[in-house]
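Scrolling down, you'll hit the structures one after another.
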Structure 1
Amino acid sequence: MNSEAITYSLKPSDKNSDRYFEDISAFTGEILLSLEEQLSPVVTDYMNFLSQFGLEEVRTREEYLFELLSFGMFWKIYGKAACAIRRAPFLTLSKMADVRKRKARG
């Protein structure tokens, strides 16, 4: 995998942002391939679980892979703080998540 940082930059020699989007597309492909290799059984089991119990309309594998990647990054950054939350704030956050789910269902 190319470890060079990809940032949005239009060089004076470029007429448009095509090169940037080509680079991002290639990078995304590498990440998805790596995630699929490492997490395929987990994603498959989760998608089957959602389908079996009708918990949500099953989305694409890529969406679940992205969610797992995001969760891992957030856990690494905020996990210690999340584990330190006392019971009262946790209950409030849990109720807020329930409200969000109900609104999402319609």
Structure 2
Amino acid sequence: MVKAKILPEAKIRVKIKLFASFRELIGTSVVSLNASKNLTILDVIREISKKYNTNFEKEILKSPNELKPYVKILVNGRSIEFLDGLNTKLKDGDTIAIFPPVGGGTS
């Protein structure tokens, strides 16, 4: 009888860069996560919220599966709007940038 070999679940490492008020909310500008291979943007948001500040998810999401307007998230410089949104799957070495709404200027 041949025994099946159980392989450990593949892990990936991603880097998250936080800007402006999100950086202040979390207390750091860069977070690194080690996670399972099926990690999505939504998973990243929930993991940061769980590890650093439960208000982070509330500040980013309008509803459990919808980003607030004007919050911008980029994966390797590409907006998730042009990828698979919050369900965008991440790969080992990806860099995620999360920007809060930006206001200002002069009238």
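Structure notes:
- log10 I(q)/I(0) by the Debye sum over Cα atoms at q = 0.12, 0.13, 0.23 Å⁻¹, for residues 31-86 alone derived as -0.27, -0.32, -1.02 - corresponding label from 1, 2: 2
- Relative contact order in percent (Cα under 8 Å, 6 or more apart) from the coordinates reads 36; which among 1, 2: 2
- Ranking 1, 2 by Cα Rg over 2.2 N^0.38 Å, the structure that comes out highest: 1
- Of the structures 1, 2, the one that -6000 was derived from, the read-out being helix-only ellipticity at 222 nm (-39500 (n - 2.57) for each DSSP H run of 4 or more, over all residues; to 500): 2
Any read-out appearing in this document is the output of simple, stated calculations on the displayed coordinates, not a laboratory observation. Nothing here was measured: the structure is a model prediction, and the numbers come from that model.
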